[in-house]
Structure P
Amino acid sequence: MLRRKPKQKKKKPILSKKRPQKRFLLPLKKRAGKNNTGRITVRHKGGGVKRLYRIINFAQVKMNEVAQVEAIEYDPNRTCFIAFLRYNDGYRCYVLAADGLKVGDNIVCSEKAELKIGNRLKLKHVPVGTMVYNIELKPGRGGQMARVAGSAAQVMAQEEKYTNLKMPSSEVRKVLGECFCSIGNLSNPEHRFHQLGKAGIARLRGIRPSVRGSAMNACDHPHGGGKNAQPIGLKYPKTPWGKHALGVKTRKRKQSDKLILQRRSK
């Protein structure tokens, strides 16, 4: 006699089913890797489905006021999810959603807020070892670091007016303690394990095919030429324009070099 498999409990969906607010949407013009003069500066970009941009509040607008999470939504322009907040006075905005943040939760932005997922406070008041995201580089400018799905920086030490942070790239750098940050890790950490599955999905995302240099003619690429498959015949791989393709330092001398305590591991 066949036994029926026990019914598995359905997981509650993380994302809300409500549609995005129209007043927070903007048309997004496609530039396909071109600069302001129309020249292609990034190759293999073009096409893709049309999408609207969501206006995200990366800074802190309402200080010392509690906001309730009305919805957790998908954003086609970024890898993490976004949260729709509502304040007591009726003000609403989109923010980056932390991992574990749910509909109905309350978050607050304050100089000395509680160490709770989603809360926003100054770096100088964050204990050592805490994971933070959406970190400011300059006070009042809004979050600029650790904004990718599942990413976060770790507070390593507090030194005078600076806070030492270990970035997701393993780089350790100083950031002013007056800068704001959010507590926790960003949502959608499984994004890094997602596989596109077929070439058509890449085309829908605006990624065009790329041809191997070794498959080209010698006049088109330094790796090209010759019959059948063979090595590139060079000491190091090159770009189509003959420059180093791997292991080249791209960071030029900057004033912020003195704030970097440890470079990222290769």
Structure Q
Amino acid sequence: MKKYKPTTPARRRMTGIEYRKILTEKKPLKSLTKGFSRGVGRNSHGRVTSPYKGSGHKRSFRDIDFKYNKIDIPAKIASVEYDPNRSGFIGLAVYADGEKRYVLLPKEIKVEDKFLVSEKVDLVPGNRCILRNIPVGTNVYNIEIKKGAGAKMVRSAGSFAQVVAHDNGFTSIKLPSTEVRKIPDTCFASIGSVSNDEWRLRVVGKAGRSRWLGVRPKTRAKSKNPVDHPYGGGEGSQPRGTKRPKTATGKITGGRKTRRSKKYSNPHIISRRVKSKRK
């Protein structure tokens, strides 16, 4: 981790990642990037559904390959790059047939290292195979939920899941949230854990740095007017005034189940996550 000199009160505890020692390329490949407009907390109708998001530094979108549909074609990592849209590092994979794609890198892989996508591969970080052929106790990331749909789970920096068991066409996976879930054993997953595991240790340090990241300042609910929030109004500071905690639109938050009772994946959950601050 990089520590800054305490030239200001905000810089005293600020930390960051030493990208210069890790990254090998400054500019992304032009053919795999494009401009895009971020949602900044608004839905398709333009209404704010997630407040306190917006502004931030301009970003370009990197086209990441999460489907890995080039089976049995070896690839070599040509560069390690930064992606502003995700916490893990990405790498430019050059396949044996000459095609180039961006992939999410595991922690141990470096430039010139090779990986392979096949039904059965060596247990080397970066290789990708079906869950049926991954031994119990192996760490995996970039996990598919449905075969051929692409990686959907375990994609943030430093995260990994663990193969717990194989049974009756399903593989039990223990996710980073401690939830244990069954996934069809024909789905693909990558060996290892996602790169940039120091990302969780960074200290933003100042409000301006949050604004660069697209995080706007948050206003306390009790300091608002009654028309803006159920906690608002009154003279001076007072308690919440409602039986249960609520959002600005009046929906209950504390202890209310948000998962749909008839969601298709409910039968696949073996044990729910442990609801504690320390996993």
Structure R
Amino acid sequence: MKPEIHISSLQNPLIKQIVRLQQKSSERRKTGLFVVEGRREVSLACAHKIVSEQLLICEELYEEDPTYPIPSNHIEKKTIVTKAVYNKIAYRKDAEGVMMIGRQKLLGFDDLKLPENPLILVIEGVEKPGNLGAIFRTADAAGVDALLLADARTDIYNPNTLRAGMGCVFTVQAVSSSSRDAIAWLKDHEQWPDQKLPKIYASALQTETFYYESDMKEASALVFGAEDTGLSESWRDASHQTIKIPMSGAIDSLNVGASVAVLCFEARRQRQ
């Protein structure tokens, strides 16, 4: 690791760059960088081979946690900042005292490493970064093998996604693509061993089949649409079966994050 740098000025160019990366998706796209804060999140990023461009530590706030170590040999540059500077760039003021500028790790379909009977989660048109972060967290907890973001309207490395995901953005394999490419990949016979195409289960209200009546033990893709528009016709047409969650109250649907949790853990229950 190179010698430490110390920053006490709010006008430092690095501090200004961090603010831009947190506030502007265009800056993240242009540079290929992102900012993540917190011991757990930075530790998981390092453990899953996110390249660190800069580690920032506020010594007044930071305490090492053996549960979430931050290996020094992974860090190219380390910067010590004052509490005032840290609170300028941190979402959680006076908390944890560590953040990292990392290089985005964007996967394609060919990069995915999948078991014989993968559980794949597809989210179409996701717009709210907090919802996306919660979905990453559920995918990690349920052992989802890959997350496909079809026609996403937010980016994986949005600060709100990272916060809501609690580091699971780094633990779950994710590919962002068009719906067209995602459907083509799921239906590509040459892609799947012994032509075992994943069965596509589309979550939709317009069906009589409840989710627990479907068989998710084999390779499966669970598909969910955007909360405002629902699932597109292309995904409904591509599905092997449309399924729904029974609703007993006044409303007819759940938040997409809650729906994802119900179906993912049903798939995990069946597989166990």
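Bear in mind that the values in this text are calculations on the coordinates, not laboratory data. Note that the coordinates shown come from a computational prediction; the quantities given were computed from them, not determined experimentally. Cβ atoms are built from the backbone, for glycine too; each structure is taken alone.
1.8 is what came out when distance in nm of label points 7 Å out along Cα→Cβ at positions 71 and 127 was calculated for one structure; which of P, Q, R is it? Derived from Q, not from the others.
Here distance in nm of label points 7 Å out along Cα→Cβ at positions 31 and 255 was calculated and came to 3.1; which of the structures P, Q, R was it taken from? Computed on structure R. Looking across P, Q, R, the calculation of Cα Rg over 2.2 N^0.38 Å, for residues 55-158 alone that yields 1.07 traces back to Q. Starting from the value 20.5, 61: which structure in P, Q, R was Rg and Dmax of the Cα atoms in Å, for residues 175-246 alone calculated from? So the calculation was done on P. Quick check: 69, 69, 51 is what I get for Cα extents along the principal axes in Å, calculated from one of P, Q, R. Which structure matches? Traced to structure P.
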